Each structure stands twice: as structure tokens, then as C-alpha cells.
Structure I
Amino acid sequence: MLRPAFLLALAAAGCAPSPAARSDTAGGADAAGADVPLDSGVPALVVFITIDQFRADYLDRYGDQLTGGLRRLERGGALFVNATHDHANTETAPGHASVMSGRFPASTGILTNESGVEDDYAPLLESDQPGASPYRFRGSTLFDWMRLADPGARALSVSRKDRGAILPVGRSPEEVYWYGYNGKFVTSRYYHDALPGWVRRFNARRSFHALVGRAWTPLLEPGAYPEADNVPQENQGRGVTFPHRVPRSESAALPALTQFPWMDSLTLAFALDGVSALRLGAAGHTDLLAVSLSTSDAVGHAFGPDSREVHDQHLRLDRWLGAFLDSLYRLRDSSRVVIALTSDHGVAPIPELHTLRTGEPAGVVQMDTIVWRLQARMAARGVPATALRLEDWMLFVDRRAFAGAPALADSLVADFAAAARRLPGVARVETPAEIARRDTVSDAVARRWLHMFAPDAPIALAVTLAPHRVRGKRGNGQHGSPYDYDARVPVLFYGPPFTTGRFASPARVVDMAPTLARALGVRPAERLDGRPLDEALREERP
């Protein structure tokens, strides 16, 4: 059941408190009952938290204003301050596929957001959003290794985003839920034929509906924020000052709530209900709870990383996360809980603001016109437009579609490369073979691109923009580059197996799963790209 500290947080958010969750498991055991002891001091519950678009510098930037869960984890855990995603396309789907697999996109097969989890053969339950499943994901994750060690292990993965919920646990058909943009947490038929009772009860409380028309105002007094409130370059110049109000009509408000901080509080509340209903960490197994918190990404895209809105979002998230930990520790013995925290990517400053504040060149680069011109040539030869596409600065060319005109494919690739190189803001246009010949030790950009190239992916070219050039629209924060402002994220471990302190040694997000595996005493089921961060582990471990 939800406990008082978290109820207070939800009340402050204007959400209805949760009654005690009832177990949906056979036998009807009390979900909040006493923990069943595990042998050998192995943790009963692993909690893996991913904060979408959470830059590594935010923990220091907001400093002593962080008084809740982020502060607790930072002060009491092992924090790697020079950690990165070591792949080039720093987007949500590739990042979430790497966090718990210990492998780069080249191994997981999740190269872009567009080719992440959408699946027409896995329609959603009680939502008209696109179907989703992990069918493109390759290989195994930490939870698979846990199941191999103990078939009784259970997992719950929750997010606002479908890819944020699905990819951390890979192809495992466990309890996986995300927001349906309609006031409900939902899943797809890959996982269930109907929503379980505990999910239906959570949705029936209509907590999202209670936020219709609510105003988002700063948590602290204006003087506590060094960022200006009225910055016309933010949010494409629209609605740049507080308060920001949820639409007053229900039909508009329920989809729009993904842009407001309360989305994270409800995601955490739903996760807690799931821990109770599924008896995670209380049934004699090491279980897994994965939570991906997505609001920072929505707010960061709209207002950029240097905004008052992003500042306030993380202060709220910090406090909600603190209340979540308090409630979780009332449900489960804290000495049997392990927590890991990271992000799927960082973010670049809004280009116009970066130039204004630093004098350095920045801007938006668009290549749609080049692609359309090439696709027009393809149409004239009867080649479908889908045979050539630009996704996340990778040019994909399906040469099978050019079977009757192989020379055309080569000509199109060469013409694209020449046109792209002429665009201001483009630094490099290279084939995978050209990148492979570079010194990937000293050339981080080349190394990160190599980690994107799945052996069977039809990638003809990779485009690297100059620093602080981004794709997308003006007046928004963007990410997706191989540069450190997009790649650097926190890597943090907390709990009895781990030491306390800050580590300056380099670390990568793909190191997290092998580190947790070593702490749990389980073996990865395949060769990994990451390595255990032994410096974070206490000597006394399973």
C-alpha cells in the first residue's frame, strides 16, 4: 500500500491518494506482508531508475536545493561523475536498450527511436496509440540473467513512454506498462490479453483527470532560481513564462499531461502499487523494478537545459523520488534493496541561446530537401521511397529494392554525401568502413558511431554535425549527437553491496548491468560490451 510520505506528495500534486493495493497473485496473500528471507544476503529487490534527458551536471547545478531522493542517492551511493553513453545516436530508444543489457546499439539492434518498439501486431489494451513490443530487441538483459539464476524472479517495468518501459527488460514478457495518453496506464497484447486488476483499480481512481486545468507554478520563491523566467528563445517563443496550465478540457489535458511534472509523480505511484500487488521483493526471490521517468525529456525539449522550467522540474522530481524511497522502504527492508540510477541521454542548449550567451556558432541543420530530391529520382525509376531514408543522421539504403538499378543506389549515396557536406554545420559525412579506419581510441565520435552499426543494418552513411548544431526545430532543446553534452549522464549505485563516494574514473552506461550482475551473483548470458565497475563494489558481496 502507499504510505504517508508518498500520499503527501500526491496530495500536493492534486492527485487522489491510493488505497491499499490488493494482491492479484494466486492465493491472495497480503502484498504488504512480511518479507520472505533470501539466502546469502542477496538483495530482494533491484530498483533501476532512468531519468529521461538527465544531464550529469544537474546534480551539481542544483546543489543544496536537492533535498529528497536525488540528494539521498548522491550522498549515500557510488556516483561516477565521468560516465557516458558511448554510442552516437543519443536518443531514448537506443539509450533504454543499453541501460540494462550491457551492450551497445550495434548489439541490441535498437538504433533509432523510429525503429524502436512500434509493432502493429501488438495492439495496446484500452488505448488507440500505436502497438508496441520488443520484437526488434536482440539479446538479453539483466533480468534475463536473474531469471536464469532463479526462475521465480519477477519484473515490473513502468514509464510514461512505451520504449522507456519495454526496452530495459528486453524481450521478457513480464509486467510492462506505460501511459496511454488517455488517463490510463496500459500495455500491449505482447504482455497481456487484458489489464490486470491492480492496473484497472489504479486507472479507476482517475488521478490524471484530477489534474485537468491545474497550473504549474514554481516550487520555490522566484529568487531561488538563477534562470530568467521570460526567455523568448524557449519553447519556440510560446508560453515562456510561469504559470503553465494544463488544458481545461479533458480531451486536450490527458495527452498534454506528458509535458507536466505530475506525470513523474503518478508514474512513481503506479510503480509502488505494482510492487505491492505483485509482491516484488517479498516472495523469496530477487525481483526487479524498472522505472523510467520521462517528464524531464518533455520539459527539456520545450524549454532547454538552462531554463527555470527544467530547474523546477528536477526540484519536484527530487522530492517525489524521496517520497517514493520512503514509501518503498516501508514496504521492503532497505537493507535488501539495491538501487541504480542513470539517464538515457543528455541534451544540448537551445542553439540560439548558446550563441547569444557564448558567441559560439550554433544552429539547426535540416536535410529533408536533399532526401526528397533523391526520392523523386527513385520514384522515376519505380523504386519505393522507403528504400532510402534518413533516420537520426544515418542514411539507410535498402539495396534489395534497387535490384533492377544497383548503380542508382550508388549514385544516390554519392549525391547525398556531396550535398550534405556542402551544408553549413555539417562536420563529417562518412561510410561505416571509413569510420572503422579511424583511431577510435582518440576519436570518440568515430568510436561512438561504430557502436551504432549493427552488422545487418543497411547504413550507407553517418552524418556528424558540428558541435551545437542540432536537428529539429528552432527554439527547442535537442539531443542525439555523439558529443559529451548529449552523452554524459550520471551512473549511480546505492545499497548494501556498494561503496559511497564520487568516482572520477571513466564509466559507461553499458557497465551498469555487469556491475549489478556481479553484485547479485548472477552471470550474463552473453558477451557484453560493458565491464563490472568493481571500484563501486564493497569487498563483502555475494
Structure II
Amino acid sequence: MPPLSDKITKLDFQLTPKQRELYDATAPMRLGVGGVRSGKTFCALMFGLINYVTTFPGCDILVLRRTFRELESGAITDLRAFASVDGRPIYKWNDSKHIATFQVEGHESRIFFGSCTHNLERDILQYLGQGYPFILLDECAQFSPDAFELLISRNTINPRCQPNPKTGEMPSPVIWGCTNPIGPFWLYYKSLFVDRKPVGVDGAKRDPDGKWYVDDIGERRCVYDPAQYAVSHSTVMDNPFVLERDPGIIARLNGLPPAKRDKFLFGLLDRVEGQYYDCFSPEHHVVNLRSDPDAIVWQPYQSCWAGWDWGMAHHNAIYLFTKALVRSSATGNYRMKTVCFNEIVTSETAQGAIVSMLLKKLRLPGTNFPVKLAAAYFSHEKFSRQMEAFTPADVLSRLLREAGQCSVSPATRNRIGRASFAYNMLQKGDLVILDTCPEIITSLPQLQRDPDRLDDVLKVDNKADDCYDGFTYGLFGQLGTRAKPQEQQDRERIEAIADPLARHFAQFKATMDRDAAQAPIRNSWESRLRTPDGKILRN
């Protein structure tokens, strides 16, 4: 029987110039992105087969995709079509474990084909008990940053792997992603590979050489090196083999709706239409504490705050937030995140009733920890007086202060700012929502982009819009780039005063100033016609 190396030379396949861009690259992390049927997955699979499986005896590689059905119709079909000579496969196939085994210099080299059996990302953990010098992550934009970073940690040489018999060298680890420019985590991969910048690293600064550094206890530490990343963009028009076999594919793709045509035919990287929060994934952003009580570690000393959209003809939507340690579903590690832990969505308009509902919700879930709000960001238009002496903000602030809570503060008027801020938090995995907040979980996937201002959410007259407003008022108000409410500034300044007597008088003065600012404005004629007890004299 001829050796496997001789069989490999007889494999009937060729690479296009676009495929060669990544095949010949030297970066350990590579991304093939673009339209459908451009040969991205095929190129990566052939790279792993030729440069790892058949070159290094005992070498194992991993090919991952979200579902097995997609894996079978993609990479597995490619293997069966091209890894054969004279109609016979050059490997043994284990149908139950989905492993292709190749005999190389007396050793078994294997390709593990993996998927998320239950469509949950943590299912990939079953494949990560060992290292793989080559990993192909197909449709990688369906996998979260946590999953990608976990795979990078497993992108090492497996113990069974032997040196190349001809050169004596060991393989260099490579992780290769393929995707269309869609999916809940596309922007994460776009930032790393296309925009050439790190994701989720606070305080990082770019040097002229393109590297990004952070200051780590007086030492400069490189957190991103663009030389480690390579990207290639391709479309079906770069794949003459598909065009020859299926000449009508361009016409079919061109007939899709514009947004899908731009992604699937042209592979446009920045074109965004339709659903705004396409990065929202219940698997990664929703936590069920009943099924997993240890998913969140509450820290009672963390500030809690609220976002509140007030409506008379619409719904009142209130959302409660805090910071807490949240366990990753992929790695099991805990990380500090913002948690939306309660919501109130009601058509009730009586201020006293709504405040009563809010007070009943002010407790961290599953604990006896009461919540004292640090801030409540309230619909900014409800601070303006029209004909009435007291605005909804005035009345609610008084009721909240009587209950020992803070007054409401005006929410931002920056629609685009709060929309994009919430998107970035979801995309970076910095925000989770408890499943006991079903209204916002249902609302986020419904929100559409404004066709006239693509950076904004389309304003519509429904409950989802009310929930969105309350939710993003809270997020942007507390965490966005804006000035803190005056009440919070006063509180922080007063708490920093060491002398108790001076702190007492500073608190007294701040209270008097706040009450004076919130007192209703009276015309001079009203003051002259009022009795000492405040009643207006009438004829």
C-alpha cells in the first residue's frame, strides 16, 4: 500500500488566489470572511489536513460548528468529497464519534468533528480535554468571545503528536475561523481581525507600530499584536469552481432582500439593517437562577440603580441594575458584569401605587439584602412643568424620599448614545439579564434600526419601545459617558468629609439646596395672594 503522503499528492483540488491569502499566511490566528460559497471552510479544512494531520504523525485537529447538521453539510461533506483517491477515502470514519482517522508513519492522526449537541455553547467542553495544534471554528460569529478565548487556550500540541519525520520539527499552533459577516458575535471578530484592535481592554493605547499596550503596575504590557491576526475577504465570485458548477448562483443571491444580498453575495462587513440588537443571545445574556443558583455571586456593597420610562398613555417600565460576579457558561470562571435583576412593566399611572410596586422589588434575588438605590434615571421630559404645579418627577421624588430612597434624576436625551452603549455592553458580554425580566428579554430582539439613522433604534408606539427606553435610561445613565446626577455628586463629596460635624452641615446644606431647587415656581402675583398656610385667596 502506498504511503499516505503519496495519496495526498493525488488529491484533486486547487486553491484560488483568495484562498491562498490565508493558506500561505504566517499569523497563528486567521479569519476567512465574506459571502456564501466562497470556499472559506474548504480552504481551512485542506490546510489542517495537509499541514497537520498528514504531516505530523499522531496529530489531532478539531473542526467545530454550532450544529451537527450544519457541520455534516459543510466540512464533513468537503472531507468526503476531496479526501479520497480513485473513489476510496484515505481515512477511517467513526460515525458515532464523528472522527476521521488517518494512518501516518505508524501513528493515528485524527480529525475531530464537534458541535453543540444541545445547541448550548458549553457543549464544546466535551472536546477540550486535550490540545489541538490546529482548530477550525466554522461560522465563528455564532461563538462568543469566551468560547473563542477558551479554544485559544486549547490550541496547543496534543501529547500524541510526533515531529515531522523529514524535518524533525513540531507543528506551530493555528486557530482558523470562517464566517459570513453576520451572527451575534460578528463585531467581536471584526474588531480583532478587521479593525485591528483589542476588545474589552480598558485603557489600552495604540503605538505607531500597531501594537496595543496597557500600563500594568508601572510596566507596559502588550495586549494586542496585529501580526498575530490575518484576515481574507472573499465572495462566490472569487470561486470559479462553484461558478462553473452552478452558474445561476449569483442571480439567486442577487434576488435576496437587500440586507441579505449585501451579506451573502457581497459579504459586506459594515452594512447593518433590520434588527438592531442582533448581538443579543439568550444563552449568553439571560441567567436562570432557579436552575443554576450559583451563576451569580451578589455583592451587597455594590451600588444599585434604576432606569424608569414614565408613560400615561403607555406603559411604565422600571429596570433595576447592579454589579455582580457572573459565571461564564463556557469557561466556568466568574467575571464582574452589570446585572439587570428586576423589572416592573405596568399600565398603572397612580404614582403611589407604582412606588409601592418598586419598593417591593428592592431586594437582591434569592437573598435578604435590601436595596437602596444610588440613582433612578427618569424620563427627562417629565421634569418640565406645563400647567401643573408638580411634575411626575416632583411627586415621585417626594414619595421615594419618604421611603428612604433617592430622588429621580433626568435620563439622557442622547438616543444614539444609549442605543450603541447597550449594544456594546451586550456584544462584549458585560451585561446579563435575569430570566425574571421577561418583557425586556422579549423586547430586545424586536427592536429595529431606524432606516434614516442607522445608529438609532426605530421609535415605535408599543410596549417593547417603553421597555427599551427604561432599560437603556438606566444603563447609560449610570455607566455611560455623562456627568453624574447632582445628588450623587453631593453624596460622594459629603461621604468623603472626614469630620462628622462638617459632614452633618454639608448634608444639611445639600438637602436645603435640593429642596429649594425642586420647589414649584410661583409668579409674584401668586405670592401676594396666598395666605400664610399656602392657600390662594379667591374672590
Structure III
Amino acid sequence: MKNILIKYLFLIAILTFSISTQGQKDYKYEYLYKNIPFDMPRIEAPIFPDRTVTITDFGAVGNGVDLCTEAFSKAMDALSAKGGGTLLVPVGIWFTGPVVFKSNINLHLQKGAIILFSPDKRLYQIVETVFEGLDTKRCQSPISGRDLTNVAITGDGAIDGNGHFWRPLKKQNVTESYWKRFIAKNGGVFKRPDYWMPSAQYLKGVELADMNVPRNLKTDAEWESIHDFLRPVMVSFIECKNLYLQGVLFTNSPAWNLHPLMCENVILDGVDVRNPSYAENGDGIDLESCKNSLIINSTFDVGDDGICIKSGKDEDGRRRARTCENLIVDNCTVFKGHGGFVVGSEMSGGVRNMKVANCKFMGTDVGLRFKSKRGRGGIVENIYIEHNAMMDIVTEPLLFDLYYMGKSAVEAQFDSITGSPVLPKVDETTPTFKNIHIKNITCTNANRAMYFNGLPENQIEGIYVENAVISSKFGGDIKESKHIVLKNIIIKQSEGPALKISNCKDIDIQNVPGEIVQ
């Protein structure tokens, strides 16, 4: 009897292992999880009921002129009432105001389909949201959803936010001929002769804002007085679970393009995200305080950071305490943009457990950009970056900067009046970068090979760079850092030493040819 029981249990174990192995083979994204150095659950694209309606069933006309806002609303309601399904957008230009999602709906754009959002700002009411990591108000996003489960935007069409009607424009960022055509065609006002703004409301908003977020406004009338300034992110999903974006072109957003906020199980697969290079705050994707995400096989060509990871800003972010964690970025290309893969500067809730592999950054200002400053707080840790190639990087392929838009290290250490040393205490407002692994990277034609700029009171810690070839004008500059390993790195600089190191502790340099100044 005992032997029979043992055989029975053995057969169950074999069968269980076989089913588990088969499940892994069938899982579309299993290759991404091979040897990842942190625990992360497998995530699947949502499955929708086998039910399809077409936007034309609800009175929409795809002529690029007639407003389809009501048709999109009715279609969402009808699908939701039946338990969900696919909302099909056929060939045509579907001109509309805001589209608000409901659970269990896949918005599918056929080839040749364009959803074009109206530039009439009156259609976008002011709502409570989060922008640049702060609790605030903005105009409603062209596409939005909150507290939803199973939502998707898929297909081969395009979504255009008509963002140039919202964004300001600096003359220095465009050609002379474009500038003349633009100001001749559009109304607006000027903050100065070379800085165009969409309206007087926008100009008033600039004067009241801290960066891009207005402060100390109390009444609805005060907010409405700067309505035009409150340009929204184009795609906003907040507190959603199982979000899937696949195949679609997202372009010309009023501010950030894609903004999943506090979402779980997010997949971007094969999307194309574009904004003009002069688009202010025209980020590609800002993944903020999300858990379990894949960003793969996608292209970004934008006016600010390409793939950006955030988790709230300062006190608002620390109070929210929502870490951005468990992310795989693979086989993505970033063309124009302030950074290719970026963490911060809004990282007050923490960032951890991320792998970035097999990506190309071609013409970005920075390649791998980690930025923060005093007052943020938050810990960035357990980041693994490998097999990435960069070219024509305007500044550095590797940047770790804890003085983002702040004082320099020297200025911050001394009182401006007495000249006495001043070193802040390390507390919850002090940001931390640690345990970041970078290997097998190549970069050609950068300005500086790398730049580490930590805080004297809380140095950048545990950065490991291995197997890299970098050609640049200047070598690397590393300061206020500790427990740094640089191994098998070839820096082909045209001026100065290969490395400059200052105010650092425990720097392990192995097989790095060239002059090193300490």
C-alpha cells in the first residue's frame, strides 16, 4: 500500500511539473523573464468578451469634422451594460472630445483609422488628478479611465491629441520658417517676443505656477481663470488593473503622452509614441507608481523624456507611498528625447526591481538618466541594465544626478552669507540611488562618458558598470559616490583624462585603460 501511494504521489508530481512547464512554453512573454534578478509575476494581456460594436453604430461619422464625443460615450455605455467587448473604430478620421473608458473594453483601431481630439478646450473640464507627482487639477485627458479592470487600446490606427493647440512654443526650438508660419496661423499671446503662448489664460497660469503645477488656488473660479494652462496628459489611466496598449500610434499630446498612474499589470507592446522634438513636457510614457509592467517592442520619438519612471513628488509622493516596481523594458528604441530610459525626478515613493535590455537610444540628450534632488526622498534600487546601444548622445550615456535643477555640490555645501559649511541631515526628504547594475553597453559620439553627482550627506552607492565601450569628447566624471565598481570599460575620449574621481569612497576600477585623475 505504501509503495502504491508513493507511486501515486510521484505521478501527480510529474503531471503537475508537465502542466507547469507547458504553461510556461505557451506564455507569450516567457522569454522576458529568463534570469531576471528579482521576483515578478507573469502578466497577461486582458481577455475581452466575444462581442464587437462599431462606432458608426452609435451615429459617429469619420469625416474629421463632425464631433463624435456622444457616439463614443454611448458606445462605451452600451458595451459596458452588456459586460464589455471590443469597440471597433474603422478607417476614417474620428473627430471627438474626451473619451472616458469603462471596464472590460478594448478600443480597437483598424488600419487607416485616426482618432483626432478637438482643440476646443471647453470640452475638457477641470478634474482632480496627479501631474508631475503632485495632487492637483488639470483639464480632463482626451483618453481617461479610473478604477477600472481590463482595458485596452489596440490595432493599427493612430490617436492624435492636437497638442500644438495646447502647448507653448519657443522660437529657438524650431526653424525660422516654421516659426513664421505658426504665429501667422495661430492667435495667442507672447510672454516675450520669442516665446508664444496659446492664450492670456495660459500666460496667467505660467505666472501662478511652480514649474507646471499652480499653487495656492482655492476656488473653482480661480482654476477656471487659467483653464487653458492646465493642459492634460493625453492618455490617463489611474488605479486600473490589466491595462494593455498594443500596436497603436500615439502622437501630438498636449503634455505627457501616456500616463499610467498607480496601475497594476500594465503591458505596452509594439506601440509608437511621437511628439515633436520641440513639444514642452512632451514625454513618451510616464509610468508612475505602477506594479508589474512590460514596455516592449516600442518606439519613442518625443519632446522630453522617452521612457520615464516616477513615483510621486516630495510630500505628496511620500504620503501616497506607492512604489513603482517590477518592470521589464525590452527591445525599445528612443530617438529624440531628453532621456532614453529615465528615473525621476519625481521618485519620492521609491523605484525598484527593473530590468532594461536590448534597447537603442539614438539621438537622445541623455541615454540612461537618473535624476533627483534634495527634498524628494525615496529610494531607487535594484535596477539592472544590459545589452543596450546608444549613439549621438548630446550629453552623457550614463547620468546619476542628485542636483537636478538645484544648486551645485559646491554651492549647496556652504552658507552664502557666512561661508561656513552646511550639510543637511539625512532624513525622509533625502533621495537615495543604490544597487544599480549596468553591463554590456556601447555608446558612440557622446559629449561626456558618464557623470555621477551624488550628495555629500548621502552619496550615490553601489553602482556597477561592466563591459562598456564609450566614445566621447570628454571622459567620465564621478563625485560624491561610494562602493562603485568599473570593470572592463573602454573610454575613447578626445580630450582630457578617461576618468576624474573626487570625494568618493571605495572605488574599484578594473581594466579601465587611460588616465585616471583622483
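Starting from the value 13: which structure in I, II, III was relative contact order in percent (Cα under 8 Å, 6 or more apart) calculated from? Label of the source structure: II. Highest-scoring entry among I, II, III, by mean count of other Cβ atoms within 10 Å over residues 84-91, is I.
In terms of distance in nm of label points 7 Å out along Cα→Cβ at positions 228 and 348, the structure with the greatest value among I, II, III is II. Looking across I, II, III, the calculation of distance in nm of label points 7 Å out along Cα→Cβ at positions 76 and 268 that yields 3.6 traces back to II. Upon calculation of P(r) over Cα pairs in 5 Å bins from 0, in percent, for residues 252-467 alone from the atomic coordinates, which of the structures I, II, III produces 1, 6, 11, 11, 11, 11, 11, 11, 10, 8, 5, 3, 1, 0? Answer for the origin of the read-out: I. Here semi-axes √(5λ) of the Cα gyration tensor in Å has been calculated and equals 38, 34, 21, so which of I, II, III was it run on? Going label by label, the one that fits is III.
Just so you know, all these numbers are worked out from the coordinates, no wet-lab data involved. Since this is a predicted model, take the numbers as computed values, not measurements. Cβ atoms are built from the backbone, for glycine too; each structure is taken alone.
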